[in-house]
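Below you'll find a set of structures to go through.
No value in this document is a laboratory result; all are computed from the given coordinates. Nothing here was measured: the structure is a model prediction, and the numbers come from that model. Cβ atoms are built from the backbone, for glycine too; each structure is taken alone.
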Structure P
């Protein structure tokens, strides 16, 4: 089983759009840059079977880019409140264990994506700039400290 952990792409600064932080969309550059990351994921046999994302605008847009690139149907890309700020790792593990999917992508926020990745691979510090993605591989069932880092992409390299 593999879990792809993604930080949303580069978003507009706070105060640029009405609606506060939760309404901040991706910048044009952030959309373009993450589309390149999504294409890499698709080309390298890492396309997810399911995409779960925070309900905020920027994470929704990031998830939709990945969904479009890997050609997933709408019912396989859905918002999850527990992926909002303060990502609930127990809810993530429970949700992943309840699916039959072999590869799941989550799109969330810092510092949650870094903490989640570190916890799942048993420690260490991983940096997630906007649009970064990491793939964690589990030999059997997902659990804290049970994963190994398969790859980590830095969006600024694209």
Structure Q
């Protein structure tokens, strides 16, 4: 009984390369399976990983992942299944709960707060008290040169400030 074409799996893992190993492993197991009736397939199908579309599926597969993670000595197949479930759960969470990208000013404010810094601590980076205040309050955008200096100062990627 043919369930899914390998081409569909290959198309998915081209878009999600980290799913390739898990899908190949699953495909190998499924090719060896010998279901006699549709009922047998349905029983197995409920436990197979698939694209998560509902909160109920998300909860069920998350619980399955937790169960796999708590195993003392998981088999190679269980490790592959856990990896595949992780990819599917992450993909669902990215679609369902997208994280907005912070603005450069928000990033700056967060880094300053996390390090308990004040505007005065950045005067040397910006070159003056006035420019520091304007950037901090969003009245002036961060230039590329300032972004490089901030990245160096905070030891982070310059892209956070551009």
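Tabulated data for the structure shown
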{"item": "Ranking P, Q by Cα Rg over 2.2 N^0.38 Å, the structure that comes out highest", "result": "Q"}
{"item": "Relative contact order in percent (Cα under 8 Å, 6 or more apart) - structure with the largest value, from P, Q", "result": "P"}
{"item": "Distance in nm of label points 7 Å out along Cα→Cβ at positions 6 and 118 - highest-scoring structure of P, Q", "result": "Q"}
{"item": "When distance in nm of label points 7 Å out along Cα→Cβ at positions 102 and 142 is computed for each of P, Q, the largest belongs to", "result": "P"}
{"item": "Comparison of P, Q by mean projected area of the Cα convex hull in nm², for residues 38-125 alone - largest value held by", "result": "Q"}
{"item": "Label whose coordinates, when helix-only ellipticity at 222 nm (-39500 (n - 2.57) for each DSSP H run of 4 or more, over all residues; to 500) is calculated, return -9500 (choices P, Q)", "result": "P"}
{"item": "When distance in nm of label points 7 Å out along Cα→Cβ at positions 14 and 94 is computed for each of P, Q, the largest belongs to", "result": "P"}
